[in-house]
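Derivation of every value follows stated rules applied to the coordinates shown; laboratory data play no part. Everything numeric here is computed off the predicted structure, so don't read it as measured data. Cβ atoms are built from the backbone, for glycine too; each structure is taken alone.
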Structure 1
Amino acid sequence: MLSTEHKQSIIQDYQKSQGDTGSSEVQVALLTERIKGLTDHLRRNHKDHSTRRGLLKLVGQRRRLLRYVADKNVGKYRELISRLGLRR
């Protein structure tokens, strides 16, 4: 789970303008942090299948958002995945 301070710092890093908390870029960044946390949890608790299912749902949601960003603006998409370290 993300702390409030960490979540606010992510939002400030990826927002388009002041007060932007729901743009696709912000949502993808927040989902990526949640996915990283759940991945670490599952490395320690490999039998936690309900968390694994939740992780797969988050990955699918992030994939759909990234597809939307790529359809709207390829430059933003490439910048976003490079900043987040996705698609190595």
Structure 2
Amino acid sequence: MNTRAHVLVSGKVQGVFFRSSIKDKAEELGISGWVRNLPDGRVEAIFEGEKDDVDKMVEWCRKGPEYARVTGIEVFLEEYNGKFKGFLIRR
């Protein structure tokens, strides 16, 4: 079953390779979508794919890469639409 998760990650998540690490992990899991930095210091991402893989991606975001310090994560499950091809880092 395919699903979509809209994720907002708070903490020390910018300037620590969070976006590129998310992209690598998403590609490893076969997830499509995008990730970007927000002006308020959070990272926002959309993940689409098999439910188990999206769940693994969301769980990965709770810790992030080595130098990140995640203090909060908001997850919004949305309707899967399959419009993404691959995984992008947005600016």
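Structure above, values below:
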item	result
Identity of the structure behind 1.4 (criterion: distance in nm of label points 7 Å out along Cα→Cβ at positions 12 and 68, calculated), options 1, 2	2
Structure (1, 2) behind the derived value 24, 16, 11 of semi-axes √(5λ) of the Cα gyration tensor in Å	1
Of the structures 1, 2, the one that 20.8 was derived from, the read-out being mean count of other Cβ atoms within 10 Å over residues 44-51	2
Structure from which -25500 was derived, helix-only ellipticity at 222 nm (-39500 (n - 2.57) for each DSSP H run of 4 or more, over all residues; to 500), options 1, 2	1
For 25 (relative contact order in percent (Cα under 8 Å, 6 or more apart), calculated) the corresponding structure among 1, 2	1
Top of 1, 2 by mean count of other Cβ atoms within 10 Å over residues 4-11, largest first	2
